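Visitor: For reference, the structures are reproduced in the following blocks.
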Structure I
Amino acid sequence: MRTIDLENHFVPQTYIDALYRHEGYPRLVDDPSTGKRRLYYAADTFGPHGDVVMNRLLDFKSRIKEMDATDIDVAVISLTSPGVDQFEPKLGTELARQANDALAEAVDAHPGRIEGFAAACPHDPDAAAKELERAVKELGFLGWKTHSNFGSSYLDDRRYWPILEMAEKLDAPIYLHPTAPAIPAFRTYGFALAGAAFGFGAETALAMMRLILSGAFDAFPKLKIILGHYGEGLPFLLQRVDSPFVRPHAKEDKRAVPDIKRKPSDYLRDNMVVTTSGNYLDAAFQCTKDALGMDKIILGTDYPYEDMGEAKEFLNGLDLSDVEREQLFSRNVLGLGALYGESLVGTV
């Protein structure tokens with residue numbers, strides 16, 4: 001059995017340079033008063049971006065050593081948050097292409113150990129769709145990794161549907177990853193509220209629910225969305241999200257609920273898979289398993305923001321059968337897309 005990590009992040013030097021040069025947001029700033037590097041998502045929201053994390057994002061050799069030490073055979077790697085989603089179209093499109101080419105070089109340099117998710121700038125949807133097609137067909141990438149908001153808009157906006165259409169056509173899943181929330185109320189208490197501890201996941205769950213209620217999965221029924229952190233809390237709400245569609249006082253008023261073909265929970269079960277990234281709570285795993293089924297959960301370490309060893313230690317400590325472990329670490333990847341079986345688990 002091969003062990004596959006579906007959430008693992010990198011950054012090329014060209015992207016770091018662009019973040020330092022960028023006059024808007026996001027941007028990297030060195031604070032001379034503290035000597036610390038900060039990544040500003042917005043004027044009122046920054047996250048510490050220390051040397052340890054930055055070096056790990058840049059370094060593929062050390063990454064491979066850590067994979068070896070923790071018995072991870074393959075890492076599916078993506079450009080780190082905030083990605084290219086917040087940049088103006090021309091710059092974002094160029095940065096996406098540079099990142100994809102850099103990642104393709106790393107894939108070639110480490111055959112059998114690294115695969116890739118594409119970057120694509122949604123603010124030019126046609127260019128993004130073409131870049132996704134190039135990344136999948138020419139570079140051999142497995143899907144598109146994007147983020148919970150694009151500044152003042154979300155993935156469900158109709159202008160972005162050409163990218164969804166291309167993803168479905170390619171049978172390429174979309175990893176919907178958190179970034180700093182666009183909603184100002186999330187930023188009141190800085191990164192402690194806006195960041196990974198709460199705001200990241202809360203807004204990503206919102207983005208997924210918006211996709212469902214927009215009718216995107218009725219338009220693209222084969223589309224697959226990957227969410228980290230056990231689905232950003234949505235398995236806990238699996239019954240609750242159906243309430244407006246089953247309660248008589250709501251569903252009888254046609255203007256109270258969107259006109260979608262099925263209940264929200266049906267789309268969550270059929271169009272979403274989740275990874276384990278950065279959540280080490282037994283109850284969270286068990287809730288996800290009970291709500292979605294073991295066949296919808298895949299290993300994701302969230303390296304380098306989380307530790308590969310800690311992730312594996314937690315998961316190895318769960319009370320799982322041999323079959324369930326194979327599903328978690330390898331077999332479930334087969335259901336994600338056309339390239340996954342061939343690229344990742346063809347030798348299982």
Structure II
Amino acid sequence: MHMADALLSPVVGGAFWVVSGALIGYSAKKIAQENDSSRTPLMGVLGAFIFAAQMINFAIPGTGSSGHIGGGLLLSILLGPYRAFITLASVLVIQCLFFADGGIMALGCNIFNLAFFPAFIVYPFLYKRIAGQAVSSVRLGVASILSAEIGLLFGASMVIAETVFSGITELPFKTFVLFMLPIHAAIGIVEGLITYGVVSFVASTEPLMLQGASKVKLNKVVVITFAVAAIITGGFISHFASSHPDGLEWSMANVTGTEEFVSSVSGKVHALSSAIQEKIAFLPDYSFKSPNNAAVESEQTALAGTTISGIVGCLIALLLVSGIGFVVRGKVRRVREGA
């Protein structure tokens with residue numbers, strides 16, 4: 001559900017850059033006020049894991065479409081909403097700048113759509129109330145699936161709204177809704193099941209992480225498991241990702257007849273955004289850059305590009321998010337010392 005610049009006007013794209021930037025600043029401030037940095041070291045390894053997990057598009061049977069997890073709910077459960085928002089925002093920045101996944105102008109929208117609803121709406125008001133404090137398998141399952149479903153539908157609805165507000169008349173509102181919401185409802189069920197599986201592992205290894213306890217002791221088993229899972233997922237399992245278009249592309253294709261949508265509001269801002277991304281992205285679409293007019297890359301080259309993209313992306317996410325976590329942790333300590 002990573003939006004491309006073609007779906008947005010500069011006004012809408014710019015507005016959500018401001019909104020998402022403000023939410024990142026707000027999250028950093030709230031983390032400092034929590035006076036607890038025990039979960040901060042997990043941000044890097046979980047950021048790498050979510051980066052890798054988002055590379056895996058799973059097919060939606062009977063539709064010709066595919067989807068991938070958003071990861072916002074899972075991060076919120078394990079890190080809390082504020083660290084989750086910053087972590088997922090960082091992953092989306094990495095995907096956009098270095099892998100050309102989602103447009104630069106659309107980055108603010110993508111951060112808001114994928115991170116805001118699970119972190120600040122669904123997790124506190126739905127998941128926590130259903131899951132409760134007790135680590136019950138049934139309650140965790142219901143909370144995970146229902147929360148992932150609602151969060152993804154909120155995000156898909158925002159994609160529709162942002163597109164409509166941008167004046168993309170080629171996408172009729174009712175028809176776009178008819179395709180977008182059902183396909184993302186199906187994707188949400190799969191994300192819920194994946195979230196439940198991961199949360200169940202954590203519940204059996206370090207249940208305090210799921211009970212809102214402060215000063216959670218860093219569990220080496222949890223850290224190592226997520227780190228290894230990230231490398232294996234990004235470097236190897238990504239080879240088996242579905243080649244079907246994702247839910248947004250599939251919806252666009254059904255409405256317009258083509259996955260390659262041409263914007264009716266494109267202009268200098270769109271061209272500049274595209275040019276900047278082309279310069280920065282060194283592994284566009286998670287593969288090697290091809291020289292102009294080069295022949296189609298071989299299957300072996302494509303697989304190698306995916307492997308390199310998965311491993312490099314995980315390492316960048318680990319380093320960047322860990323660095324951000326280090327800065328935030330230092331801010332928490334300064335607040336504590338000043339108290």
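Laboratory data are not the source of any read-out in this text; all were calculated from the coordinates shown. These numbers come from a predicted model, not from an experiment. Cβ atoms are built from the backbone, for glycine too; each structure is taken alone.
Visitor: Tell me which structure, out of I, II, gives -12000 once helix-only ellipticity at 222 nm (-39500 (n - 2.57) for each DSSP H run of 4 or more, over all residues; to 500) is calculated.
Guide: Details: I: -12000; II: -21500.
Going label by label, the one that fits is I.
Visitor: Which structure, out of I, II, was distance in nm of label points 7 Å out along Cα→Cβ at positions 285 and 325 calculated from, if the result is 1.2? Before the final figure, lay out each step's value.
Guide: Details: I: 1.2; II: 3.3.
The correct label is I.
Visitor: Which of I, II yields 24.2 for mean count of other Cβ atoms within 10 Å over residues 101-108, as computed? Please list the in-between numbers first.
Guide: Values: I: 17.1; II: 24.2.
Traced to structure II.
Visitor: When Rg/Rh (Cα atoms, Kirkwood Rh), for residues 117-316 alone is compared over structures I, II, which one is greatest?
Guide: Result for Rg/Rh (Cα atoms, Kirkwood Rh), for residues 117-316 alone over I, II: largest is II.
Visitor: By the measure relative contact order in percent (Cα under 8 Å, 6 or more apart), tell me the structure among I, II with the highest figure. Display every interim value, and only then the final one.
Guide: Values: I: 17; II: 33.
When relative contact order in percent (Cα under 8 Å, 6 or more apart) is calculated for I, II, structure II comes out on top.
Visitor: Please state which of the structures I, II yields -0.23, -0.27, -0.65 when log10 I(q)/I(0) by the Debye sum over Cα atoms at q = 0.10, 0.11, 0.17 Å⁻¹, for residues 77-172 alone is computed from it.
Guide: Numbers: I: -0.23, -0.27, -0.65; II: -0.33, -0.39, -0.81.
Clearly, the read-out refers to I.
Visitor: If FRET efficiency 1/(1 + (r/R0)^6) of positions 181 and 301 (r between Cβ atoms, R0 = 25 Å, to 0.05) is calculated from each of I, II, which structure is the one that comes out at 0.60? The partial results should precede the final answer.
Guide: On the way: I: 0.60; II: 0.10.
Working through the options, I get structure I.
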